[in-house]
Structure 1
């Protein structure tokens, strides 16, 4: 009878030891902040003391303790690839162990190594246009073009004819094919960014992104993609303004052969050309195209252009290794334990940056997303404390590099530590705002699968309502880690406290004053209400329990756009 308490004591001791090591190591060995943390004023000290000494229940205190550590100045904003992020990952691994989870990372550990790489333009590249029957004409860097990068290879050269394909969208459900009537195989396709406002907002966000456009171009057999500066914005945000930052790095992950992951390796995005360069390529036809670009609803006629282009770009890469943290709660049902419910949250934030008005340079990321990680840890404990294991297995995944473009989740979704087809659902926690008493919950993507009714039932179990997306214009369904699971055909939702009652004002205040700011920390800004954090965990637990114990696995609604696009279960 005493074995379980002794095991718990050992687990708690392990957590304490790692936390002590992490704090000491961060203080002694980590590089110093760009600017020292500002000395608090008397009022700020009083506020810190009030936050620290507030009376809390054990459940509230446990949640707060995680956030205090993960969002401390010692963690320097947990930027993916940093030493501080690695310490945070070890902390989460220890907490998963204390919660009774089994390691589900690499080589019997809680960590899945993620081979992040930083990629940037190695030089200014070369774009040379040859009009039909004419001589080659070099384009001018910064004035006519800016190069892109191709993570898949160091040097990329494409010498091919040109075709214009409008917005580069193929959406049969919307009756749209911007490639209609033109064979672009082996061609460089030119297109505008963006997507029609008349599309469903989530589908619009999907089609408006460069990676989707490049993937469509590759499917059509194109050899490369070039974006055209939109005439509507050229006067206020000209292409030349981006010349100073043309080689700004971005992050992806490396395949086993060392090449960087790209969604369209056979049709890389080569760069962007200016309005002036486009006018020379299109000739007399440019005026009509420019007028059409005033509206995202314009259905351009695809056409071959009377010119070819030789584009050469160079890409430099450097390693930025990081890790996801993966814990497993095995299922108990002989038939269902081979199916996995994935609960995810991102561990990283944006690190150290520009000083705010106080001179603070550390972007602590308390709400974004230490609160989400704390919820994940405490949810695992809740399962263990229930004494009843779930029927399906549950994976708890803390991912890296969300702030770099959902990269850690993308790596896990493409390289899961369990069979890919066995992942049956994903519930993602990203930046739950807990500064108010929430009266409802939101689950982005809930209407697309049978997860919707499960979320509604869970909300009702704690006496709150369920509301539709209150800000569809932001396309949040494609902007957090759950979307990487969607792209693998997994029914997914992104859960948030809702905006009824005081919620709308609280959310607006956070985005306006604290989102990606140094003030997103435990003691600054509006006080974090840990009782609401516990309520949020309760909703998450109820959702996960229902999915894990349900008689049927979650399925996409028949005909759903994303479910059909990515071959999800139940969509066809």
Structure 2
């Protein structure tokens, strides 16, 4: 079904074929190419259902496949059942979620894995009203699978009987109860829910009406009344006049609840004709020329081979990916660089490390950036990095933030702990697919909401900027260090998963879960899951460490020398606050 080039062909060619870029005149239907399905409520429901089912059949088990899809629903009522598979985005095209309503289910299941949703990654739903006839829907997922800007009339189940491992619900309204079931951890932000039921390790809520009160660690709920500063993800929509546009929500401060429940949200809407509509075969030089000329960029689903970075140099630029559009640097360069300018929005992208070592995959501002962008921050939303798993990947750092005032909203930066055995594409060996840090923050006043960083070989997160804030952090340490001596920093006992530089004087992190699963050598000990300077302005709250697999490895302390060891026989430890 997909017209994408295969990954192997991409790597062999090293560059895309040179076809003209797609543009759009105002008022005309866009040419999105073969990997976007646009459904009009006026078309026969049976035909639409058949197309949706065909996409799911292709993607249900496509864990490391090359196909990418987006299903876009125009405003109106749709009688559909939409089962969302791998590398698929389903989104409504209204200005408000209920403008495009599904009278049916929009769901993620784990039938293909006998109910285990631990690897139900890389999918998403957003900007839809959902009216399930039985008033129950399911979103059984783990990482990189946001439930965003949704209006659900019913309960929401977050598991499918087997284990599931973390996700994001944001800017949504759920009229029923959310039942977390086997979810190990979950982050809910700026939403309205009727109630919450269930917990395991780390459930965090920020600006959520109806959330349970803080009771960490038993049950492990942490609730904050509001979010200090947030900008919601931009989205595609169709105006009442039938024109296509992209809405960029306004910055909110001390925000609680969804952005849209009081009516049309604050923000700006610009015509899609201001965007270059790119496909994987659009020449990179034309993409960068369009960005330099002041246009925005819409990346349709597919894999984009890059022999140099996509370069964003102008303030308020929007780079919006659909259907998990994937950037793949093939010559050891970054995939995306952003100048030290304000108001950029980058959303909906997967970035794969290539076979030649890159210094960084996504760079936000060059090193030494110093301009103050707190009044108009850059946003990174639904941004994912993958190192290995589908192909050999090598990188020193996944994402480096050098600009000041950046907002991160749902990042999953992942050095692969498993690959595609059926296709013979594993690529997860300690010396094969390599990644130093997942995230480095050098800029001041950076805020991260729903930060997932896993399996990198040095500090998974290294924070050097002042006044940084993290709300919810999920980390698994690398599974594959071959021994203690192969995995160490300036001590003999490993690299902290979350490291705040010794020179930092102010930092705040709440709702952190750090897990060890040293399958290659279960005798490995990490001295501290979190390392921070001993300063009154540095504060950690609601932290958890776990020795997974019944005790495969030890985390001796939670923060610095505080907290008991997570180890065989005492696999879970918690710390309410530090200092």
Structure 3
């Protein structure tokens, strides 16, 4: 890792205090934080949600709301940005510092071409003519690895993949050659293979251009892969700062030790099925399953799933892994009766889904549970947690109303380790991990024979994710429901799944017992997925990175 030796600081934060004024009183979000980052250095700021890491990073660009009271100093390339007026702050943004946001789809305007958006940012600072701005936009797209930039500059955001959109956001941030880039969870929404490419791009920016990077993330594998130094935050304070090699090898603070211990690792666990499961009739059987989406505006249809065959036995956890577009969520939706089957056979709970009518499948829906990726959007915000959890019971006639179901709801909340008093709270009053536990309680409300979990932990902090996964495993063993666990995180599959199905562009690349597939992969694509997964050890990750580069050719 190539931190600069110069004593010059790209960012120097001194005794930063940030307090938010709210209706419920003042919230002290950041307390006396002092940090710095030098040119050509990556400083990772890590911690759980609410630790103050994003507030600290956003203070560098003055992106805090008006309700924030900020004290201390944030010196950016020689300029203290605390107290700058709006016009002075506008001149700083883009030239001295720029931000890479977590979700590129929301950072890009869908109604303008990517070239226009890049050029507009350049022209806003008055340094480029219209022609020069377009030329610079093409140059920047090529620099971040967008193929055929002269043509793609006139394309719209929806015409790019998720990884390409994140590259465009990085190009926008780099366009004015800023001293420092703030990357806020830049890879959370990306597949492991795309994530590896984005991390490689950020590493080249550091090494070749001397760009300082402030990296905000909860993924300790990403930290091990990219960071030179690490600052660990808890409750608004920095509890430990150290070079990455030292922090991973010998963490000093108890919280840092807990954070690292919670990181899921590939340990190749041979999980045995309960006795008698192999002989029982499967709850799901797919044979040459085909799912197509009809074309629009005279365009040909798209085959999302192409002759896929697998089964799920009672009490078995099957991990379904693959990149975005591999077809894994489509298969989950088809099993739930939410996406029609085009060809082949898909039997769910004894019902053939190819050509099934809703009235035929409806009686079986009570045996099917669903845990969504983002419970914040799947819960009705106007209902309490108890009312949301009771909804399946009310819909399927297990209770007259939410009040009638309250005893059962309280049992479920306690099963997922939430106090029953939380049932009276609304979804926004719970943390992300608490909402995901409540979502799991709702999925189990009807004692399902089959649970479909679609990326249920990808948006959670590492320590919260560890608790939810541990709880999931305990509940699965206790209640014995079969599970289709959809994820792109192979370490999570290793923790939970008896068998794994690896999907690639709608077909099965490899399938078998989890320990065999992850421990001795036979397919090149499976090996590529495993090589792309960052591990929370800088030394091991450096070796894996070289192997990944060699595999790319």
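Here are a few things to note about the model shown:
- Taking volume of the Cα convex hull per residue in Å³ as the criterion, the highest value among 1, 2, 3 goes to 3.
- Each of structures 1, 2, 3 was scored by FRET efficiency 1/(1 + (r/R0)^6) of positions 228 and 308 (r between Cβ atoms, R0 = 35 Å, to 0.05); the highest score is held by 1.
- At a computed 19 (relative contact order in percent (Cα under 8 Å, 6 or more apart)), which of 1, 2, 3: 1
Each reported figure results from applying straightforward, stated rules to the coordinates on display, with no laboratory input. All values reported here derive from a predicted model rather than from experimental measurement. Cβ atoms are built from the backbone, for glycine too; each structure is taken alone.
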